[in-house]
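**Student:** Scrolling down, you'll hit the structures one after another.
Readers should treat all values here as calculations from the given coordinates under stated rules, not as data from a laboratory. None of these values were measured; they are calculated from a predicted model. Cβ atoms are built from the backbone, for glycine too; each structure is taken alone.
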Structure 1
Amino acid sequence: MPSATAAASRITSPELPGGVAVWVFMTLEVITFAMFLIGHAWSWHADSTGYPEAQALVHQGAGAINTAILLIASWAAARAVHANRSPSSGAAVSRWWLAAGGLGLVFTALKFVEYADLFGRGLTLSSHDFWFTYFFLTFLHLMHVLGGVVFAGWAAWQARRDAFGPNAAFAVEAGATYWHFVDLIWLLLFPALYLAGGAA
């Protein structure tokens, strides 16, 4: 007969990490971003001159750095899940969430530097269809990053209060799953908006 601890673990750690609702939300969000990117690809095909010229102005280096930042933040969130599997690990879980949230803030700061430079060149959502897609999708993604930062701060505080643990892993797993989702969206946006067409 399974022990009470094993039963509790199954309750707080469902087969889908973070629970079904989180996965339904992420699926709908991925579909939303994918539809915009399909429209982006179609419009690029219809304007094969204007799109590459616009994309040549994006900051590939900044995009690559932000890709690395998000991947490391996602790794930190995964480490928080791993640390949470050990009893009396609140301090370690808190540190990993602080690392993930801090990296999210670095991503945000670098994104605003990009925006400031592009706006300084007179580029806006109405400059070209490429820029509408670029600003809209990257800003929408940025809002998801900031949502992850807020969660990371909350999770770090709760971990310090020993609110988590092996038998209370649901929130930690849900947060890590969300961070991986934020990564996935960026891994769709980065090649589509920064690399496709061979931008300089």
Structure 2
Amino acid sequence: MPPSPDPSKADSRQRLLDAARELLWLSSYGAVSVDDLCRRAEVNKGSFYHHFDSKSALAVAAFEAHWEEMRPALDGIFSPQVPPLERLDRYAAVNGELQAQKRQEHGHVLGCPYTSLGCEAGAHEAGLRQVAALKAERACRYFASAIRDAQAAGQIPPGDPERLALECQAYVAGTAAQARIQDSLEPFQRLADGLRRLLGAPAPSTP
């Protein structure tokens, strides 16, 4: 019978994942050191290198874990049971709510961690570039499904759903970058309307 895993080791790995996600999102990849990550996670360097070969390996694992946590919520937002354009509106609203929450907690707008990480470190860290690109690809699948359904329902003009999904993803990434640069939530407040205009859909109804 194999030995039971050491719970302290499993816990230290999770603490490192949480620390990486928080610090890299709050600051930047270059500004955060292995020492910073160990201090935040309250582990020593031996524990760090037991779990991860490098800071890059930890960052990739942390943001993959973050995606897995987000996926159930995205599945709900983009459920086929939800009207197609409402999926986009809900996605925009959830993004805005998350950014408002993070700003309240940390004092400034954080934007998208994948976009920030990919832009900063992607040129010299292949693993980070890949995880950022994979997140964008996954998001495009959600957008494409909503676009196809909206086209089938006659709610938006015909067009290539995959190309339009790429444009939606680029618009969302640009919105997140703009919001972080300006330290303002206003770009997120315009996100739903911008996505609809990009697709040729009517503006969302106001409550």
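**Student:** Out of 1, 2, which structure matches 21.4 when mean count of other Cβ atoms within 10 Å over residues 109-116 is calculated? Write down the numbers at each step before the final one.
**Tutor:** Working: 1: 13.4; 2: 21.4.
Label of the originating structure: 2.
**Student:** Of the structures labelled 1, 2, one was used to calculate helix-only ellipticity at 222 nm (-39500 (n - 2.57) for each DSSP H run of 4 or more, over all residues; to 500), giving -24000. Name it.
**Tutor:** Numbers: 1: -26000; 2: -24000.
This value belongs to structure 2.
**Student:** Of the structures 1, 2, report the one carrying the highest value of FRET efficiency 1/(1 + (r/R0)^6) of positions 21 and 53 (r between Cβ atoms, R0 = 35 Å, to 0.05). Mind showing how you got there, number by number?
**Tutor:** Working: 1: 0.25; 2: 1.00.
With respect to FRET efficiency 1/(1 + (r/R0)^6) of positions 21 and 53 (r between Cβ atoms, R0 = 35 Å, to 0.05), the highest-scoring structure among 1, 2 is 2.
**Student:** Figure out for me which of the structures 1, 2 the number 1.18 belongs to, where Cα Rg over 2.2 N^0.38 Å was derived from the coordinates.
**Tutor:** Computing Cα Rg over 2.2 N^0.38 Å on every structure in 1, 2 gives 1.18 only for 1.
**Student:** When you work out mean count of other Cβ atoms within 10 Å over residues 157-164 for each of the structures 1, 2, which one comes out largest? Mind dumping the intermediate values first?
**Tutor:** Values: 1: 17.0; 2: 14.0.
When mean count of other Cβ atoms within 10 Å over residues 157-164 is calculated for 1, 2, structure 1 comes out on top.
**Student:** Out of 1, 2, which structure matches 1.7 when distance in nm of label points 7 Å out along Cα→Cβ at positions 69 and 101 is calculated? Please report the intermediate quantities before stating the final value.
**Tutor:** Details: 1: 1.7; 2: 1.0.
Label of the originating structure: 1.
**Student:** Now for a different question. I have 39 for relative contact order in percent (Cα under 8 Å, 6 or more apart), calculated from one of the structures 1, 2. Which structure is it? Walk me through the numbers on the way to the answer.
**Tutor:** Numbers: 1: 39; 2: 20.
Computing relative contact order in percent (Cα under 8 Å, 6 or more apart) on every structure in 1, 2 gives 39 only for 1.
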